[in-house]
Structures are given as C-alpha cells and as structure tokens.
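Structures incoming, each one as structure tokens.
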Structure P
Amino acid sequence: MKKIIAVLLAFSMMLVLVSCFAAGDMPAPGGETYEPIITTEKETEKETVEETEAETEPPVVDTKKVIKFVAVGDALIHSAIYREAQTFAQSKPGYSGDYYFNSMYEHIADEIKAADIAFVNHEAPIAKTYISGYPNFNAPSESGDALVELGFNVVNIANNHMFDSDGRTTGYADTIDYWKTKKVLQIGGYESQADYDNIRIMNVDGVNIAFLAYTFGANSGTYMNSASVNAGYVTPYIKDATLIRHIEAAKEKADLVFVSVHWGNENVFQPSAEQKRVAKLIADNGADVIIGHHSHTVQPVEWITGKNGNKTLCVYSLGNLISGMLSTKNMLGGLMTFDIVKEDGKISIENPVFKPLMCHYDIADFSKKDPEGNPLRTGFKVYMLEDYTEELAKKHGTQNYGKFTLSTLYGYAKDTISSEFLPDYLK
C-alpha cells in the first residue's frame, strides 16, 4: 500500500513539473525568471518586409553639381557706340536713361543668361562727369547697367584704360564706387592694400571660386588721380611675387582660383613670350583658370601643366565683346564656356568650348563723319559667329578697309583656336 502511495506521489510531482515547463516559469540559474521570446506569425511577416525594404533601398542620390561659366573679352565703348546708345534711348518710349545699350547684345543674351557665372572686362572707366571715347575713355553708367541686366556678375576693371579719366576727375575711384552699387563681383579695382589682399570669392552651389585680376600697366600719360593715391588706392600690376602670394592665399580660402590678366600685344593672334612665361608661373602655383584679354583679337586656348602635375585652362585672349575698331580681325571675339563640376567631393573644369562672336556695324555713307572725323558707324550688334550670315558680312563697315567673307572669319577662329576647343560647326 505504501508503495502505491509513493508511486502516486511521484506521478503527482511529475505532473506539476510538466505544467511548470508548459507555463514557461522554470527557474533560471541564479533564481531569475527566464521568459522565452515568442514570435508570432504577424511579426515574422513584418520582419520579412523590413528586410526586403532594406535590400531594395534606392541607391544614394548622385550629388553631382554642374556650374555653368562664360567669359567674354573687352567691352570697349567707343564714341560711335555710346552715341548710338543715346539715339536708342531717345527713341525708346518710357525709357528714362540717357543711353540704351541693351539691344546691342540681344543676340547673345541667351548664352549669358544661361550661365551661373558670367565674366566681362569693362574696358572704360565710369566716372561721374563727362563721357568720352578713344583715346581716353569714360563710358556712361548705362553701359555697365546693360551688362548687369544681361547677366554678367563678375566684372574686371584692371586694364590699360583704368586711369583714362583720372586726369580730369577721380575716375578710378568713381568706377569702383559705381560697381559697388551693382550685384556683381568687381575685380581689378582696389581701395587699399588691405582691399587688394582681401581675396574676392564667389560661392555658387557650395563651390568657392576665388577671382584675382591684374594688368600689365596703364596707358602712357595716364596716372591715378592724386586724391586716390593719397587715399591709398592700389593699381593691380602684374608682378611675380604678388601673383604667387595671392594665388597661395586664394587656394587656402577657395576650391578654385581664376586669374584675369590684361596682357600681351595688341592686334596679334598669338601670345607673346611674356604671356607664356606669366601663364606658366600662374599654372605652376596652382591656379585653375586664366582669363586673358587686351589684344583686341582672339588668341589660343590651351591646357598648361603646372609643376605639380596640375592642369590650368588658359585663354590667352578673348578679343573684343564690342568695339568700334576699323579692322575686321578686331571684330571677332570669343565667348569661352566651360562647366565647373563637383562630384564625389572632387571639383573639375570640364567641357571647355571657345565660341566665336562677331561685332557688327554699318558704314552707310562715307561722306558722313562723326565729331572725331571718322566715318559714321551705326547698327552695332553682337552676334554668335554661328548665327552671323554672309549677307551681314557684306554690309559690315570694315569691308571698306579690307574685303572679307564669312570664310575669312571662320579662318581666323580655326587658325587660332585648337579644334579641341572649337564648337562642332568649326571642326
């Protein structure tokens, strides 16, 4: 009987243990209660969805940025140009200015407006008093207004005409003051040594671009007004030590360094030995782009390898944007375009193209002279060479100083600019 009772007790204990296992309350080591993780069918489905979403997550968005850059050469405001601008202003309903230049650029407006950064050399002071043309220029303020309205936002004033009006007024200082009123980055005009050494930087889409500007000198007989000299204004002459110091400072503050240089010899298609020497110096010190002007003709474009293996894009001369000069070769200018590309933390200069421009004007009657005794020039317009026609070429005023055809203009471009940088229609 006792054996039967013992067996029954043992059987009862086994039932208790089994029920404890079933309830999940088995004591764990150390007396803690262990609760098993129970996964339901719904949670399993959720995990599967999350794993699938993680596996099919879209790739990281490409952070590539492309900044469009254009540069043109000299806006050389001869008297014939501002007189025609005065006539336009007088005949334009509702216009309150004394001069109206905008329509002269209407055929290149789209190219300029499409750019994020647009550079121009305004080769004339904008003083507050008289207006004059060659040889001592002083342009109407409306000539600058038109360029800003067109879309130019980097304006160089370091050139050989920068003191043309300083003999009669504080033209250099006035010019700097004028450009301060515009939403542009003015380079080449400096109110003090500290201002000269304060690197101009433009930020576009997170890319910092430093702009430096220099000139070989000022025209013979022209000097900075004594009041400006006494106030500490600085002339940005091309000096090796200054170039090296400024480029080094610019590289510390910016992602790219662009150098504007007014240099070389006038009316020639090839750079001088001094231009090439200075260009190599700039490249050796790590600048990224050289924008040249002064010759009033187009000059070559090339990549220069610096001493550290870096590549510098050098445009020796962009020629004229607009002028009233009398030789056909001075009528062909250039619009240099390229992309500033930022991708995967790297910034590069890509797709450089030199697009020729043509400045047009008419001389309808040689018996009609302007106040300087030159033939009366009218109809000033700047065209992309691609859009310029044989019919327009036949009417160009410079035909009177040497016959040319459209193929002559194409020849100037193709003989000077490497096909690597020319648009397709010239290759």
Structure Q
Amino acid sequence: MLRNLRQVRRVVITGMGCVTPVGIGREAFWGALVAGESGVRRIESFDVSDSPVKIAAEVRGFDWQAQVSAKDRKHVPRTVPLALAAAREAVEDAGLHFSDLSLEERRAVGVVLGTGGGGLAFTEQQYKYYFTNETAKASVYTIPASTHGGLSSELSMAFGLRGLSHIISTGCTSSTDAIAYAAQHIALGRQDAMLAGGVDAPIAPGILAGFNLMTVLTKDWNDAPGRASRPFSRDRSGIVLGEGAWIYVLEDYERAHSRGANIYAEVTGYGATCDAYHRVRLEDTGEEPARAMRLALADAGHAPSEVDYVNLHGTSTLLNDRIETQALKLAFGGDARGIAMSATKSQIGHPQGASGAAGLAAALCAMHRGAIPPTINLDEPDPACDLDYVPNVAREARVRVALCNCIGFGSKNSALVVEKI
C-alpha cells in the first residue's frame, strides 16, 4: 500500500470560507475578530425559559435555504447548509471552477470535514416528530442524514468531486485532525486538492440539556451574554456553546503557484496525542497536550522561539484553561511568556468539532491583517493563567509562524503549525 509513494509535496491554503456567530464571510469574520466583538446572545432558535443556560453563540442572519434546494430542506441537518456556504466561499476565493474540470481531475479532489456532533440536532428533531405523533413531518432520510459520514458527501455531491470524502470526528479536535489528514493526502500525492475544515451546530434543546447535566456551561451571564465566554479570567465559570463552519481549499504548492493562486499559508506541522485519562477532563500535568504541540513544531522544523502566535483552545472552564497554560509552558519552555496568544472562543463560543478550523481562521487573520485578535472579557487575570493572552484589544504584530492548539473530550490533543510564505 505504501510502496508507491511519491516525493512529499508542500501543501498550501488557497481559499477560505466562514459562516460564524460574529460574521458571515471571511472578511466579516476577520473584522469582528480584530474589533473584539462577541457573538454570544440569548438563544432565539428555541424556547429557553426553563433552561438554566439561556445563551449561546448562534449564527444570525444566515439564509440557510439559499444553500439547499427546496426538495432537500427537510432532509438535511443545519450543518449541511453551514458547510455548503463556507465551502462555496472558499472555492470562489481560491479561484477554482470544479465544473470545468475533467472527470479524472475531479477524482483528484477530495473532501475531509471535522465535526463533533454532525447532525445530532437534526436527529433530535426527528425523534420529537416520532414521539409527538407528527411522523408526517419526519424525513425519510433520517438515518443517512443523522450519520456523520453523510456530511462530507453533501459537499462532494454539490461540487461533483470524486476524490475521497471523509469525516473526522474526534471531539473538539475534529477539524484540526481533518485539516491535517487532508494535508497529508496531498503531501503524499494521493489527492491534488481538498476541501477541508470543520462544521458543527450543537445548539438544540436536548444537546443543551445534556451539556447542562455535565455542568460545563456557564449559568452566570444570562443577563450579559457578550461577557459570558471569558477564557483565562479568574471569574470564568464555563463554556458557551457555539456553532459555525470554517472551510478551506488545500492544494499542492506547485499546482497553486503555477495557476497564480493567492496563498494564505503553508501547512507545515501536525501533532496529536491522547492523555488516556478521562472522558471529559484533562490530566492535570498538561504533558500530553504539550507533547502534541512539540510534535507539531518538530514536524514543521521550528524551534519554540520561532513561533509568533499561538491560537489557544481556551474553553473558559476553570480546569481546562489552567491545564492548557501549564501545557504551553511545558511545550515552549522559557519562550512561552514571550509569545502572543489568544482564545477565539471568547468571541464565538465553543463550536465543538469546528474549533480547530475556527482557530486556523484566526491565525490567518493575524498573518494577513497584521493584527492578533484579542482574548476578550479577560478582566481579572487568573494567577494560574499568566501568559500573554492579548487581553481585550487586538495587537499589531508581524506573524509568520503560528501554532493552533486544540484539546478535546476523551483526552485528545492536536496541534497544527502554519506559516506565511
């Protein structure tokens, strides 16, 4: 199987698309990040009057029906139109026209998406139809639409792509792993280009109730939603659910260069580990997330001192933020205090499996806007979280090398290194 590998190729990002709680489209997203805007508000998509948590980072003003044909609208989860909109922007941004490609050329373009919950909110709604005697409203495609694997197929079918069509579902690290998986296939010559990224839409009554049972959501900021997600602040009290899609076009550098494509960054390093410790919490030492970051840096051939920016997982829970800080100190040693870092979740909430793809978009923003997005709501620094999190206000900076860190349920850790070329 591995005997006919070609020389390893360079992999670059040539297109990006974003559908987010703070803006639809990459320019709107970047602008909101740099401005320090929050996308957290009171939930509008269902009644939360009886819920102890009444807030989330929903995507507002999104015309999901424009992304899906009328006959398909009752048969797909919200993740499908979110992903389609982001992918269409990414493809246009990359200057690609898949309809002009030959069959053989389309066989060399694949799709890899990361998602944590996939169509769970859709499945929840279908169960509601069944148990309230409204089966006529239910979709005949409940099973395939609820299966995570169908999500990438929706993009493959929409663009006529015949390459591999895979879903990576590894909890909160899903989209980091998906982007790396896609890059590896291009690097090894198995695909020429890929649509890769993450999408999640976990804001639904049953999912909210499940997160409430785990006591990981903040209940303290229902009356001030924009201040609720506050990573690394002493008074943080839990995560805020978020949703969205961040999709990229990845391709072989020589192919991109020859067609004069705009190149955002090169994907140069990846590392992944597992604490093998607990279903939802991290081991206190922070050693395995640190090792994932060290592996990514080694893969990219960079010393810690060469990193200009770290995009943090920054969930806003007491435990995770403290342990991530410890992991950063282990991974970067004495250089940790001199590196600018920030937590995008302070602005967009926690989009679960799409977290890594969202963090990558923030890193690309830092590279191309010359400004590091802030960690907002960092009003009262926690003595245990004492690194440079770029508090509250964006900072001008030259960013060439960035590391994006992710930590997920099941003790999973992933890190991705990208660099501007």
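Bear in mind that the values in this text are calculations on the coordinates, not laboratory data. Note that the structure is a prediction, hence the values are computed from the model and not measured. Cβ atoms are built from the backbone, for glycine too; each structure is taken alone.
Assuming 3.3 is distance in nm of label points 7 Å out along Cα→Cβ at positions 204 and 372 as calculated from a single structure, say which of P, Q it is. Mind showing how you got there, number by number?
Values: P: 3.3; Q: 3.9.
Structure P accounts for this read-out.
For log10 I(q)/I(0) by the Debye sum over Cα atoms at q = 0.08, 0.11, 0.12 Å⁻¹, the calculated result is -0.39, -0.75, -0.90, so let me know which of P, Q that is.
Working: P: -0.50, -0.84, -0.98; Q: -0.39, -0.75, -0.90.
This figure was derived from Q.
Among the shown structures P, Q, from which was the value 18, 37, 25, 14, 5, 0 of P(r) over Cα pairs in 10 Å bins from 0, in percent, for residues 300-363 alone calculated? Walk me through the intermediate numbers first.
Details: P: 18, 37, 25, 14, 5, 0; Q: 20, 50, 28, 1.
Computing P(r) over Cα pairs in 10 Å bins from 0, in percent, for residues 300-363 alone on every structure in P, Q gives 18, 37, 25, 14, 5, 0 only for P.
Please state which of the structures P, Q yields 22.1 when mean count of other Cβ atoms within 10 Å over residues 172-179 is computed from it.
Values: P: 22.1; Q: 31.9.
The value was obtained from structure P.
Compare mean count of other Cβ atoms within 10 Å over residues 140-147 across structures P, Q and report the one with the greatest value.
Values: P: 22.0; Q: 15.6.
Going through P, Q one by one, mean count of other Cβ atoms within 10 Å over residues 140-147 peaks for structure P.
When relative contact order in percent (Cα under 8 Å, 6 or more apart) is calculated for each of the structures P, Q, which structure yields the highest value? Display every interim value, and only then the final one.
On the way: P: 14; Q: 23.
Structure Q gives the largest value of relative contact order in percent (Cα under 8 Å, 6 or more apart) among P, Q.
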